[in-house]
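Down below are the structures I want you to see.
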Structure P
Amino acid sequence: MSEGGNGGIRIRKFSPRDMDEIVRVERASFDYSSVLGLLYWLTYYLIYWLISQGGFLIAEDNERVIGFAIACSLPTAQGELAAMAVDPKYWRMGIGTGLMEEAVAHLKGKGMRRIGVGVMRDNTQAIDFYRRFGFHKRARGFGIYDRMFRVI
């Protein structure tokens, strides 16, 4: 994993002991109107941790979790960026870029040739971020999500 040039910031693999901090980052990054919504996503993250083969990545600053990304490989040679969030206090500091670079490297190492990600249609900041990494909107997704893809 990587040691960042941003002081004590580094990217490492997820451990179940990180879950409390994941909840904090998730709640700071997204608006949850119910506890059930948050519980749904946390269950989703734990399932993806079990199948991600080391692709659940944590960004930390002096041992405090400040972001995460979950990159999973699929049998179709397509990877999936299942989730990504950075504590808003750390936006525009290169944390998302570091997580994305590590996620892409993980998926390339698993032999993936393409990456997909679901993004909320109205989340223009995330859409712009993914576009900077070569993702293109290709399909209307389920509900409020669209699908974006890129070749790696």
Structure Q
Amino acid sequence: MRANPSLPLSLLVMVVSAWAVLAATAWPWKAALFPLAIGIPVFLLAAAEFCVAATGRRASAEALAVDFVASQHVDRSLALRRTVATFTWLIAFAGLIVAFGFSLAIPIFVLLYLRTAGGEGWLRSLVLSLVAWACVHGLFVRLLALPFPEGWVQAGLRALP
């Protein structure tokens, strides 16, 4: 019988998520909300994966047929260009967060991405940028009272006389 790598991995995920949930129970409710909301489902899913891996059941041929398969016929240069473009967008988002803070980086990034990479029109890009900002701001700042730190530009402008 071959060793199943899912067993130790799912066990490790169960241990880490159980530790996060147990540690969060001693915290105030607002601080514990995120670790509990993520840790409990992760523990349950890891436990289910552990049980499936422990029983040694294999997926049927039909189940494998509907499984996701990435495109295998993509030119290497096209794949490299797409990878570089993706990482460039990620680095740009990180730079916007540092420069302007998370609250301003979200609408700026969504607007830039939709206009340049997405090819969307101005109206749709502006509306979706505002919707993204409203969702994040409404959830984190208003509902959870977790304000985002300001960026370097905001801090620099605040330091001006």
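Every number in this text was worked out from the coordinates using simple rules, so none of it is lab data. Every value quoted in this text rests on a predicted model; they were computed, and no experiment measured them. Cβ atoms are built from the backbone, for glycine too; each structure is taken alone.
Below are the figures for this structure:
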item	result
Read-out helix-only ellipticity at 222 nm (-39500 (n - 2.57) for each DSSP H run of 4 or more, over all residues; to 500), computed value -11000, structure in P, Q	P
Ranking P, Q by mean count of other Cβ atoms within 10 Å over residues 107-114, the structure that comes out highest	Q
Computed 0.93 for Rg/Rh (Cα atoms, Kirkwood Rh) - originating structure among P, Q	P
Of the structures P, Q, the one that 13.5 was derived from, the read-out being mean count of other Cβ atoms within 10 Å over residues 19-26	Q
Which entry (P, Q) yields the derived value 0.60 for FRET efficiency 1/(1 + (r/R0)^6) of positions 91 and 123 (r between Cβ atoms, R0 = 30 Å, to 0.05)	Q
